[in-house]
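Input: structures, listed below.
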Structure 1
Amino acid sequence: MIVKQFFDEPLAQYGYAIISEGEMAVIDPARQEKPYLELAEATGSRIVASLLTHPHADFVSSYWAIAQKTGATVYASELIGLLVPKWTGLKDGDEIRIGKVRLKAYLTPGHSPDSLTYVLYDEEGREYAAFTGDWLFIGDVGRADLRSQAGNVQKQREEQARDMYHSLRRMFAILKDSTLVYPAHGAGTLCGKALKSFNASTIGAERLDNWAVLLAHQADEATFVEALVTGQPHIPKYFPHSVEVNRRGPLSYEAALQKVSVLGPLTEESAKRRDPHSTVVDARPAYLFRKGHLRGAINIPLGKSFNTWLGSLIAPTEPYYLIVSSPAAYETAIEQVLAIGYEENLKGVFIGIAYTEESGPELFPNVEVLRNDGRAYTVVDVRDPEEVGAGRLIPHAIPIRLAELRERLHEVPTGKPIAVHCAGGYRSAIGSSILLAAGRTPVYDIGEAITRL
């Protein structure tokens, strides 16, 4: 038996392959199906099963593309309501055989009403590992507030949190302490709030050191529910959309890539030809954006969290253009775009820029001015509420979470220069570009200088 873990760093997402006697199963594969197919070829295995733990909100899965290319059977909870032509719905206790090993499905609602945990039993019939999806993480559990308006089965967050309480109590009475825990995410995902930086654990370790598991066994249901629904990160705009994309069976990576129009370098002529009603997302580094960009563009610098912020700020139905600095940057950016299914409304990608219409936002010249007084400026703090609650860096700053800034621009007063800060400089670059795009001038980015406060 072989268990292989795959990792998509930008979304902190884990997918898995299980191989036994020439047969292979994949669990929660990422959008790019190629690594899974290559593993099957390298090991001489035939992919016979493509499994989902639940319809993921934060990434688009290749489960259907893999099934189409290999003839594998798709398995998921009978509650999920997949819209693909052929799939097998599982109920609690159903089993699947892969070579000489077997997977047993347990219904584990809490993060998702249709969540399944797959427990793997080895060739000797011993309980070996639990593939927990977003139900159980390392040090945390999945948030309960993502399915109130998405999916075949919809539940409010308090109801889901109650389900989580009972799922934890039930499953930790069933599973052995030695059983490995293989989750669908690690630290950095927005599907939980307190994940640890490990890629695997055991049931025994989680029993002793997972705040949610401990609380579920030590407190009453109401106390647990309040703790789970409090302090969760923002919900990106794309999350409900991804649930539905996964239910209907996403296109293969190659087919999705063919839908992307590469427009060459941005010139004055091509800038005039673009759809004026579409948003422009400039993914170049902030220092290049400051030197010159298209009027109205939003700067989301390409990095490991690029697609999270793209999907947080740009609605899934919002048409947009993308600007990148080089062919290499294009490859990185488009992989992140496809990972969240955002190729659907991408009007085109400009690689390189030879034409600009304005510059800015400028870096704030002297951050000490803001600490000493700074009342001549409107300061906007784009950190999350939990960060602001832990301590204000500039006392008179207006707190507006970055993910909500485009919808809350009316809360930023006019009449003074605006300075934007976060905790380290990445989010303030985005936030200051949003304000500049909205016509607020002058706008300053405090950037990394905030760390000196």
Structure 2
Amino acid sequence: MRYFRNAKYHEPQGPMYIFLGGEWTITPGLLSTGLTHDMAVENAGILFYTEHRYYGQSWPFENNNLTVKNLKYLSLHQALADVAHFIRYQKAQSADLTHSKVILIGGSYSGSMAAWMTHLYPELVTAVWASSAPLLAKADFYEYMQRVENTLTQSYGSNCTRRLERGLEHLVDLFNGNKTRDLLRRLNVCPNFNASDSLDRIAFFSGINNYFAWITQSYSTYLPQLCETLLSQHSSDAESLLTFLELLYTLDQRWNAYYCQDFSYNSMLQLYNESSDHSSGSRAWFYQTCSQFGWFTTTGSGAINTTSGHSTFGSEVSLWYFEQLCRDAFGPEQSPATLALGIAQMNSEFGGHDFDQSLRYRHVLFTHGELDPWRVLGCEQGRQALVIPGYSHVEDLASINVQDSVPMNLAKLRVMSFLRRHTEVI
């Protein structure tokens, strides 16, 4: 396991602040800024940033070989065991850490890991801050796109989602009527795309949905601008979305005349196959979702959004699509039944997201952005769960800032107070 360390502020037996890496490559900058860094300064703590196995430079095999056989060593339990070993090792190596209290911090999946550590290794962990942490494993995560719809409506109003919904319905009509030639030309779609192929069709709509999901999750402050751009197209609802997508997907063509948008199913599969560039972590993360978590952002469940009474993103992207991707990427043994078993074991062991916090996760503080589509799978209720209005995914990890809202800074103060109580010497 690769890790970074910052002992600049540490005094003997001061707390250990360990930020857990997730499905990404770690960098040292996190240890010199942000709320975790500020708490270490305040409490004379030492900072660590650990890297998850199979990501970044933490590879168990030479040449980054991610065959299905080698992936058997990639699981949540093995990753948590790595963290447990790391804590024991650091304490054994330094007398200054022998009696240090251990604070775990994580965001998104690594926030889930931090919380789950208190279940498997309670003797090693003093307290946890879990930001935007999903806790419920679920294959058909249709609620994600429903939350994207709700966030778009909340950020700008129903005019935006209504135009988006009608525009997507028009695209479906084009596919159903075999009238996609002009559509594919305008969006600069690569010639290998087959509009009559069911997997290519789903990949197309999944790609469009993912754009709106990506903005909602990672750049929520741009949502009003997105909606204004969509609504500024002075044409019908159907034509306005097409014009919006045309502007979006032909931008790179202005710099490279040979560039095209590859919406095909095979292009998705190439992200996850053995020969892909594994530095991005795409294959490793997809394996984890196919084997233990699910978390597939579908729209094909037929579920109606209980807030709006309809479904802006339609019903094109089915669970079957992701199940097929899992089989094609990792072989027939990676079946829906295998995933169902993995999910059942996860939720049985860790309790999902519906639990009595007086009995489970008593030393964990959960924070969520109100606009974050992931929060539906996390802990949102109780004295140790904070939902921050106006923010999305892991937007609370930075230092206290006067440019942030009052609720955001109050939430950060709550985090600091909660962890400070656990690091005080009694």
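A few remarks follow.
- For -13500 (helix-only ellipticity at 222 nm (-39500 (n - 2.57) for each DSSP H run of 4 or more, over all residues; to 500), calculated) the corresponding structure among 1, 2: 2
- Distance in nm of label points 7 Å out along Cα→Cβ at positions 146 and 186 - structure with the largest value, from 1, 2: 2
- Ranking 1, 2 by relative contact order in percent (Cα under 8 Å, 6 or more apart), the structure that comes out highest: 2
- With mean count of other Cβ atoms within 10 Å over residues 42-49 derived as 20.8, matching label from 1, 2: 2
Here, each number is a calculation from the coordinates, and none is a lab measurement. The shown structure was predicted, so the numbers you read here are calculated from the model rather than taken from an experiment. Cβ atoms are built from the backbone, for glycine too; each structure is taken alone.
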